[in-house]
Structure 1
Amino acid sequence: MPDSLPQPPPPHLPLRVLLAGPRGFCAGVDRAIRIVEEALRRHGAPVYVRHEIVHNRTVVEALEAQGAVFVEEVAEVPEGAPVVFSAHGVPKSVPAEATGRGLSWLDATCPLVSKVHREAERHSAAGRHILMIGHAGHPEVVGTMGQLAPGAMTLVQNAEEARAVAPDSAAGLAFITQTTLSVDDTAEVVGILRARFPAIHGPKTEDICYATTNRQAAVKAIAAEADLVIVIGSANSSNSQRLREVAERAGCRAVLLPNAAALDWALLEGVATLGVSAGASAPELLVDQLLEALRQRRTLEVAERRVVVEDVVFKLPAPLAAPSA
């Protein structure tokens, strides 16, 4: 007999996976992607897109494969080519430039971001100075602040800045917020502003969108049971970064990954229960790929923790909603 027989592979250790629900695409992201795809169908390739349509490389690369060309400025779009503006919104100067060049353009701005733009315009028309709660340099903040003339808004990024901001007059103030912020952080900032400026005008509820709020609530629900939370999303995605922070503040280790290939398997040592979510710009395909990678090494027991069912759908802009000729 041989000295040793081949040994069977060791059994996979069990792993309980809690899927946050809802997770992944929101209605605004879905609409933006459909706008680019419908523009490609109607106009043919190439269709130009100013800035990443949403903050996810998988989505961007899939659209590039269909003929979308991503640029940072309208000046890069050739004469006569169609151009789409990203879901984050753009300053008013951008469509003005496109119109001035005679370009055919479509606005994929999320309707909930457009709602914040209109709020800003109403406050400005009422003579109020606006405090914009958001992150400097984020495309949504750049687009929102670009709805009005320079100086009409002051950016407030956190509680410290809320305590220090010194507008010229407290009599005519309003606040608006980026739609993808941390619900808890924003509540703190708003509380500080209301305490300092009791007459400040603002929305009945903060402008944080339903999808951001729901995904953060779902992450809190799974973080309470998990040893580790993985959030699938891009590093430049604000709403994805906030999901990671929400899990950490709930007392759970958390990591943000662009895809399954980026997973450091050492993170799973000692993990019996894993929470999984995905940012609003991350396709469900990436979650499926993560689960498949996990199955190669562990025996999975998968359950979903759904805090709410989303049924929001946003219509396409009028030029695309009409049947094509």
Structure 2
Amino acid sequence: MDNSTTEKVHCLIIGSGPAGYTAAIYAARANLKPVLYQGIQPGGQLTITTEVENYPGYPDGVQGPDMMVHFEKQAVRMGTDVRYGLATKVDFSSHPYKVWIDEEKIIEADAIIIATGASAKWLGLESEQRLNGFGVSACAVCDGFFFRGKDVAIVGAGDTAAEEALYLSKLCSTVHMLVRRDQMRASKIMQERVQRTPNIKIHWNTEAEEILGETKVEGVRIKNAKTGEKKELAVAGFFVAIGHQPNSEIFKGWLDMDEAGYIQTLPGTSKTNIAGVFASGDVQDKIYRQAVTAAGSGCMAALDAERYLSMLELGI
């Protein structure tokens, strides 16, 4: 027997990063009476970021968590009903669509905006989590600026790692690229660019054993998988570029996704393969993954949802 309580809402937003909150601001201003569930990490990835210097409108920079508080306050001021809770299951088979919150409450919604984001994959080191935001980062474009003229290390062997190593090479003195095997997964052209860059030093068959430093990154202990030799590199920054995982698991079987699980949207829109369900931010964007692009796509999703709901009311 299902003891779930059911609530009907006009516009449901799942997720609370820049995409979710921007969608909420626009949806509330359009009188869609949005209800937003924050998910497992209210504020999204920016809450584990310290200084944000590349978001327009903050001339002196801003702390990631503070910025998300500003986004939330603005969404609430416009009339968004912001709630704590995690979407755990969906049923898009008939309209209105159903979303289960914390496995116990069912929300029926006329339109749904998905802004569940993506999570960086980590190595699983204790020191990596402890120093996250204090020299450890999963985004070179976001944080590389803070390491100008310094030595850094980056872990990864795919196209993203190669791109981020090249980006860092323009800012940093030396970029130590730690590659677990004796070859890279990156495309041939990216590998060639990395190998031609004089201040990128590739360490083959190498794993990061420990990130060194008490309150900030001061170095990394590496181990050669073939020889067993260990050594320490003095670095001020440690970048993890082993991929991201879109938070799209509960939508599998309902929405079209690529092989990595990113929700596919109609180009130039936030529309998914199901009318009335829209996707924005990092859950559908594996290319840019920036706060400002996520916010832009949240705006698109709210405008798309508004048009959809208007047509629904007119019976079109």
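Every number in this text was worked out from the coordinates using simple rules, so none of it is lab data. None of the values given here were measured: they were computed from a predicted structure. Cβ atoms are built from the backbone, for glycine too; each structure is taken alone.
A compact table of results
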item: Highest-scoring label, criterion being relative contact order in percent (Cα under 8 Å, 6 or more apart), among 1, 2; result: 1
item: Identity of the structure behind 67, 40, 39 (criterion: Cα extents along the principal axes in Å, calculated), options 1, 2; result: 2
item: For FRET efficiency 1/(1 + (r/R0)^6) of positions 70 and 286 (r between Cβ atoms, R0 = 30 Å, to 0.05) computed as 0.95, the structure of 1, 2 it came from; result: 1
item: Mean count of other Cβ atoms within 10 Å over residues 230-237 - structure with the largest value, from 1, 2; result: 1
item: If log10 I(q)/I(0) by the Debye sum over Cα atoms at q = 0.14, 0.16 Å⁻¹, for residues 38-133 alone is computed and equals -0.57, -0.71, the structure in 1, 2; result: 1
item: Structure responsible for -11000, with helix-only ellipticity at 222 nm (-39500 (n - 2.57) for each DSSP H run of 4 or more, over all residues; to 500) calculated and labels 1, 2 on offer; result: 1
item: Structure responsible for 2.6, with distance in nm of label points 7 Å out along Cα→Cβ at positions 78 and 102 calculated and labels 1, 2 on offer; result: 2
